[in-house]
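Structures given as structure tokens follow.
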Structure P
Amino acid sequence: MNILHVISSANPTGGGPIEGVRNLGQRMKELGHHTELVTLDNPTDTWLQNQTHTVHALGPARGNYGMSHRLVPWLVAHAHRYDFVIVNGIWQYHSFATWRALTRLKLPYAVFTHGMLDPWFKRTYPLKHLKKWFYWPWAEYRVLRDAAAVLFTCEDERLLARESFWLYRAREQVVAYGTRPPPTDKAPLAACFLDAYPHLKGKRLLLFLSRIQEKKGCDLLISAFAKAAAHSPDLHLVMAGPDQTGWVATLQAQARQLGVADRIHWPGMLQGDIKWGAFHAAEAFVLPSHQENFGIAVAEALGCGLPVLISNKVNIWREIQNAGAGLVEENTADGTHALLMQWLALEPAARTSMAKAASELFNARFTVSAMAQSLLHIVGQHQKRAAP
């Protein structure tokens with residue numbers, strides 16, 4: 001089976017969506033299927049080098065909307081080569097272009113919204129939401145309405161998507177979502193990370209690993225850490241991830257003001273063995289996000305047997321709480337502080353039990369193998385419907 005993913009960018013700093021596409025494509029290849037990507041990246045972009053999948057880069061795109069007049073003609077010319085097309089993300093031109101091309105060709109497609117219909121955006125950015133209303137009826141509403149399936153990674157995400165716009169119609173389906181099993185050779189990987197950052201050796205580490213942006217609750221975490229750090233002199237916080245909005249300088253100033261700048265570390269985006277080493281060197285993963293439809297990094301932490309301390313706005317929080325694989329609180333300053341204090345109060349045996357539950361939950365619910373089988377089932381359903 002040949003599957004085409006349409007996504008605005010293959011840049012790894014884009015976080016979960018492109019990471020999910022890559023992991024899924026690798027698993028599909030192992031199952032005997034073929035995956036290609038079409039993006040609006042500039043073909044000269046460095047992150048397009050040494051790709052494991054064929055990437056058709058049709059950029060550079062123009063503006064924040066990512067306009068490109070090359071995408072629709074390319075899809076019209078090539079979409080028949082693929083058994084199914086999957087759109088990843090909305091609110092940029094690639095989704096509308098796919099709708100224009102595939103409805104013209106009468107070919108089915110599916111859409112992963114990747115949490116982009118969460119009402120948190122409506123509440124937090126009301127002016128942006130109002131702007132979206134101007135093109136919702138003629139663009140994204142049609143993209144979702146005419147899709148063979150609109151895919152959600154959990155039930156919470158599916159239900160929340162209905163709250164953003166009253167004009168909404170979609171063939172909703174919840175699919176398994178996950179990532180590849182992380183490497184589990186804990187000691188050498190942890191050593192790899194600590195060799196790269198030797199000043200962290202011998203420290204107790206909490207790990208934040210995600211994009212540095214407002215919705216991730218980074219400011220809440222720094223404030224909560226400053227209070228919790230007073231109870232544990234050897235506790236340090238690693239804030240790993242790309243600075244997408246230029247916020248790091250403000251967060252570092254916050255840490256200095258609170259007197260914990262020397263105990264918060266900013267290694268930037270981590271990749272490869274150093275990234276996995278960060279998971280294995282930490283004692284817990286922390287993400288007090290205001291909005292997270294799934295959280296690939298949360299699943300990766302679980303796969304490393306790392307307990308997760310998250311807000312109840314990470315949409316898989318129920319599964320984590322029910323499995324005893326982490327701690328869950330509100331996405332507030334008090335809630336984030338409570339997460340850290342509850343973790344520090346746990347006995348070693350309780351932390352060990354939570355780490356075991358984390359691994360078990362990952363293997364049961366969040367592997368890319370389950371994701372691939374779930375998606376293949378949906379593709380098979382809609383291929384049959386589309387057959388003459």
Structure Q
Amino acid sequence: MIRLGVAGLGTAFCKMLPAFLKHPGIRMVAAASPVEEERTNFARDFDVPVYHDAEELAELSNVDALYISTPTPLHAEHVACALRNGKHVLVEKPLSLDVDTALALVQMAEQQGVILLVGHSHSFDPPIQEIRRIVETGRLGRVRMIHNWCYSDWIYRPRLPDEFNTALGGGVVFRQGAHQFDIIRLIGGGLVRSVRATTGIWDGSRPTEGAHTVFLEFTDGTVATAVYNGYDHFHSSELTFGLGEWGEVDDYRAMPQYGRQRRQVQLADTQTEVQMKRSRAGYCSTAQYAAVERLPLFGMTMVSCENGDIRQTPQGLAVYGDREIEYLHLPENVTAHDSVVSEFHDAIEGIRCPIHDGRWALATLEVCLAVLDSSKQQKEVFLQHQVGVSGR
């Protein structure tokens with residue numbers, strides 16, 4: 001049994017919580033949050049010790065592993081503290097905000113002989129995992145093109161001031177592009193050769209990247225595009241059967257729903273927006289995160305192989321072969337968060353090698369930073385820290 005400490009009790013943890021509770025090999029034994037109300041409510045629900053600081057968790061002798069979902073600028077500090085104390089670590093993306101720090105954390109984990117895993121990302125989604133399995137069989141020939149296009153209201157959701165600071169991990173490149181790049185890297189085998197990108201900051205009142213167009217080339221010649229637009233006009237649910245990121249029905253076109261998120265934050269002052277954000281982001285009961293009875297669709301993902309194409313459907317996948325279209329139905333009772341927890345548990349127990357380890361996370365972070373650099377310099381950026389999927 002893996003004894004788990006939880007650092008950070010906000011939205012990311014609440015989405016992961018059902019998966020922790022479901023897994024028979026993991027037991028939560030302690031938690032930490034600087035927010036007193038979150039500590040009180042968590043202790044009430046689970047009857048375990050609660051602490052103010054993540055550092056206190058890392059020093060507990062009865063904790064084997066830490067799940068870290070503290071604010072992005074604190075990830076590297078909290079991961080380093082956990083690793084120094086010999087704890088296995090599951091941390092929300094990104095691992096850090098620069099390549100050198102991420103590489104140092106990867107090396108520290110390897111020296112300590114502990115597992116460092118980074119997630120959740122949408123590459124854990126069951127349909128994306130199944131696409132990768134189909135590609136690995138080679139039955140459609142080599143993969144040649146991969147595309148993920150996502151349009152949403154992301155930039156106009158309630159935000160804290162730090163979330164508009166790209167240097168602190170704000171903006172769609174770090175927050176949403178990382179999902180796209182993880183999806184594309186997993187399907188394409190991981191080894192991205194270069195990136196050419198343009199990012200957009202189209203609303204001066206929300207001064208961070210709200211859109212990007214990215215062209216990625218793999219070492220084997222496979223190409224990919226990642227398009228994201230978070231400015232709350234067109235939504236990619238129109239391309240994904242009317243369903244959103246978590247399989248929820250997205251009826252954004254209906255009035256007065258259309259543009260509501262954008263109008264709300266444009267009318268709010270900074271203090272009001274912060275209150276709106278905190279009201280949505282704090283600790284809550286698992287009931288508020290009941291599983292949607294449909295598979296997740298993080299925008300439109302299209303994969304072209306030499307002898308066929310693959311795309312998602314609400315039930316799973318459509319595989320367009322030479323002779324027919326095959327519709328694959330995937331189980332809806334397994335979530336991406338279940339897959340994260342299983343990969344973490346199995347890696348600690350030595351059951352299988354993880355894909356989304358520290359070096360994988362470093363490679364995805366490198367893509368994010370290359371996107372920002374490419375847009376700034378208006379040129380192609382070549383990558384140095386990419387790792388493959390096979391054998392991992």
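Here, each number is a calculation from the coordinates, and none is a lab measurement. Please read all numbers here as calculations on a predicted model, not as lab measurements. Cβ atoms are built from the backbone, for glycine too; each structure is taken alone.
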Task: For helix-only ellipticity at 222 nm (-39500 (n - 2.57) for each DSSP H run of 4 or more, over all residues; to 500) computed as -10000, the structure of P, Q it came from - done: Q
Open item on the list: Taking mean projected area of the Cα convex hull in nm², for residues 228-307 alone as the criterion, which structure among P, Q has the greatest value?
Closed with: Q
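Here FRET efficiency 1/(1 + (r/R0)^6) of positions 52 and 212 (r between Cβ atoms, R0 = 35 Å, to 0.05) was calculated and came to 0.85; which of the structures P, Q was it taken from?
Answer for the origin of the read-out: P.
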TODO: Tell me which of P, Q gives 0.95 when you compute FRET efficiency 1/(1 + (r/R0)^6) of positions 116 and 244 (r between Cβ atoms, R0 = 25 Å, to 0.05).
DONE: P
TODO: Given a value of 28, 61, 11, 0 for P(r) over Cα pairs in 20 Å bins from 0, in percent, point me to the structure among P, Q it was derived from.
DONE: Q
Task: Ranking P, Q by FRET efficiency 1/(1 + (r/R0)^6) of positions 180 and 220 (r between Cβ atoms, R0 = 25 Å, to 0.05), the structure that comes out highest - done: Q
Open item on the list: With relative contact order in percent (Cα under 8 Å, 6 or more apart) as the yardstick, tell me which of P, Q scores highest.
Closed with: Q
